[in-house]
Structure 1
Amino acid sequence: MNPSTIRFITTFGQVGEIPKAPGTFGALVALLFALAIDRGFGFWGLLVATIGITLLGFWSVNEALRERPGEDPSEIVIDEVAGMFVALLFPAFVFWLTGVGDWATRAYPAWIAAFALFRLFDIWKPSIIGKIDARRDAQAVMLDDLVAGAAAGVCTLVIATLWHLVF
């Protein structure tokens, strides 16, 4: 495939080319896209989009880093997009399961927490996330963000549960 197309995909439409904090901007744009997808197509639409962006991410990152093994360039943000989608799947699933519609516009603490926790885990890279990142291969570029997203999603649900038990 054309290298400029691969770059367009890995930078998520050139969001990754923002000079300061491209990962944070990638996650923020992903948050907005995921909320729009959930609002328009519900949990199942978000799940399909998450699977699609994850598969596209693995493929495009592998292609982009084929000649540059061991690199994790900051302009590649498709991994943040996939990780953010994963983080949002957790509250989206709970709201779908409980029959709460349009949580994207009403339950802002859930998606703010998922965003903040995802960025925390993606930057800090605690435990297994750091071990995956240390592999320094194309798959690790995606995997560490997917695990950070899952950790953020679980923590979002734990915090929400504790909040609702106390208040």
Structure 2
Amino acid sequence: MAKQENRYDFRPVTEADLPMIAAWLAEPHVAAWWDDPETEIAQIREHIDSISVEPLIIELDGEPIGYLQSYDPHLEDGHPYSDQPFGTLGIDLSIGRPELVGRGHGSAIVRQFVEQLFEEGVPRVIIDPDPANGRAIRAYEKAGFRTIDRRQSEYGDAVLMAIDAEEGQ
């Protein structure tokens, strides 16, 4: 069976989603790469009404399976990635359901979401996995990202990866 286009849906996070996201953040495969759930949930709650960060639930066949946020590094003073070209958006994501990890969903989700951003006119998308997170780095490479830098910031050690609109077509 051929993979169907747009197999994932992305919907805005609501207050009612926060307990589910907190449970995902407590899963070992997620907890290894995110701050403690209480801190993260407080930030996600703030992002619900933010202009710089868009928190989204990833759905597969109508079922929530993960969390994704996109952000504009130019809308935050002193953001470590504000040196990226104007219009660049960054993304972060986690597949919350452990049984879905390691099955190709990560790269497929990223690819679909990035295509949607390119269709909206975004020139570049960046992502910044921890250098120790080999699974994520491989998934992002599979989705077309390439390493452009290694960064140290308030967010920790990161491999800065990018994909540009003309590459993604």
Structure 3
Amino acid sequence: MPPERVKQEDRYQFRPVTEKDLPMIAGWLAEPHVAEWWGDPEKEIADIREHIDSISVEPLIIELDGRPIGYLQSYDPHLEDGHPYRDQPFGTLGIDLSIGRPELVGCGHGSAIVRQFVQELFEEGAPRVIIDPHPANGRAIRAYEKAGFRAIDRRQSEYGDALLMAVGADLDDAEEGQ
């Protein structure tokens, strides 16, 4: 069963990334708590710039009380040839995120953001949502578990070592049948 709706309705807002956001995102990518888990900032910014007009990836700014606090993207692995998660059920969406502002890390925002955004994806019809933290990123894994995700696989891909985690009604049905 999908995670419960965030109790504080619409606590976070998600808006599309624009060109004007790229310097702010570049600053976040340089923060040690983000740089540890993301790739080369110049390449990441180039990728995000490309995603602004993409049909397979939706880049978003996370806002709290109208202030930008992080970056989030959702993607459809079935719209990219050779994507390592194309084996997931049709309709599955993947997400990636980082809280850019260091003073907001470790305060419960990660799991709350993910919970709220995933609920929105379920309401739009996604049957499953996946996320793929590095297996050594314990803070992210705990946040995603609090948001209802569970580990389903460990993979190596062009993106590196990943713990594939998922949440969705199909996973709960499979657990009930065991």
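None of the figures in this text is laboratory data; all of them are computed from the coordinates on show. This one's a predicted model, so the numbers in the text were calculated from it and none came from an experiment. Cβ atoms are built from the backbone, for glycine too; each structure is taken alone.
Look at relative contact order in percent (Cα under 8 Å, 6 or more apart) for each of 1, 2, 3: the largest one is in 1.
If you work out distance in nm of label points 7 Å out along Cα→Cβ at positions 49 and 105 for 1, 2, 3, which one comes out largest? Comparing 1, 2, 3, the top value of distance in nm of label points 7 Å out along Cα→Cβ at positions 49 and 105 belongs to 2.
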